[in-house]
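These notes open a run of structures that come right after.
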Structure 1
């Protein structure tokens, strides 16, 4: 029997993520990347591994995509951080900091072009070489929550 933690979760539970490709951007170092991808005019490329290219069927039917990627150069032991928008230290789960226990990032990117296994997009803040985890269509009717709010300084306030 597998040991359980006090939370009821399997104490040895591990996940294996298989990248579906790589993100190509002009951002070589963290200081190069914009704080939010939509604030940059850069065109970036999502390069899929050949075995995942069939999954792109009909992806061009969406103007925008939710792009999930791994922040491969981020610290994974941080639980609190300061954001660029203020002096207050916050828990990482209250921020968009790339440094967190599981550095999974998401951006909503505009799809510009599909060319085989390469997608040209606008709106990414990923560092060049970031492992691409998943791509999903952005549905404005279900992904945009008009009454949503965040009561702290940050982008979009």
Structure 2
């Protein structure tokens, strides 16, 4: 089973789910897909995709443990909780230009974790097919908590929006 986590932002992330539907049709994704969709209202085109809008933290933890890998938006919380469970992660940032977030800070988050070798980070949903092909042989570097560096990134971001 593949778990897709879209977080709880009150903006839609249709682009990612549409691409997953395409990849199921192409046979790139052969496993059942469970989507924690939050506020993203999406009607899957494939029976192998199940949408759950919101769920308890306990149920989400259980789904994370059962997943062969996780596809997530670029939220720090979703990425870190998946890494802490030892999961392989593909992360895709929500983008402001599509109305998916208030700005593009998730691109920097995804890029940082990708460069650290913790995840496969992509910047476009069109890169998802290639990321899925890589995930089976991907050996992520263990996540080491680095609150100082993350705080520095957040502080720099806040300074740049003033």
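Laboratory data are not the source of any read-out in this text; all were calculated from the coordinates shown. Everything quoted here is computed from the prediction, not taken from an experiment. Cβ atoms are built from the backbone, for glycine too; each structure is taken alone.
Highest-scoring entry among 1, 2, by relative contact order in percent (Cα under 8 Å, 6 or more apart), is 1. Tell me which of 1, 2 gives 1.24 when you compute Cα Rg over 2.2 N^0.38 Å, for residues 57-144 alone. Computing Cα Rg over 2.2 N^0.38 Å, for residues 57-144 alone on every structure in 1, 2 gives 1.24 only for 1. Taking distance in nm of label points 7 Å out along Cα→Cβ at positions 65 and 81 as the criterion, the top-ranked structure out of 1, 2 is 1, with the highest value. Of the structures labelled 1, 2, one was used to calculate percent of Cα pairs over 15 Å apart, for residues 17-88 alone, giving 70. Name it. That value comes from structure 1. Computing distance in nm of label points 7 Å out along Cα→Cβ at positions 9 and 41 gives 1.9 for which of 1, 2? Going label by label, the one that fits is 2. So mean count of other Cβ atoms within 10 Å over residues 73-80, computed for just one structure, reads 20.6; which one of 1, 2 is that? This figure was derived from 2. Could you figure out which one of 1, 2 the value 3.9 for distance in nm of label points 7 Å out along Cα→Cβ at positions 97 and 113 was computed from? The value was obtained from structure 1. As an exercise: Rg and Dmax of the Cα atoms in Å, calculated from one structure in 1, 2, equals 15.0, 46. Which structure is it? Structure of origin is 2. Among the shown structures 1, 2, from which was the value -500 of helix-only ellipticity at 222 nm (-39500 (n - 2.57) for each DSSP H run of 4 or more, over all residues; to 500) calculated? The structure behind it is 1.
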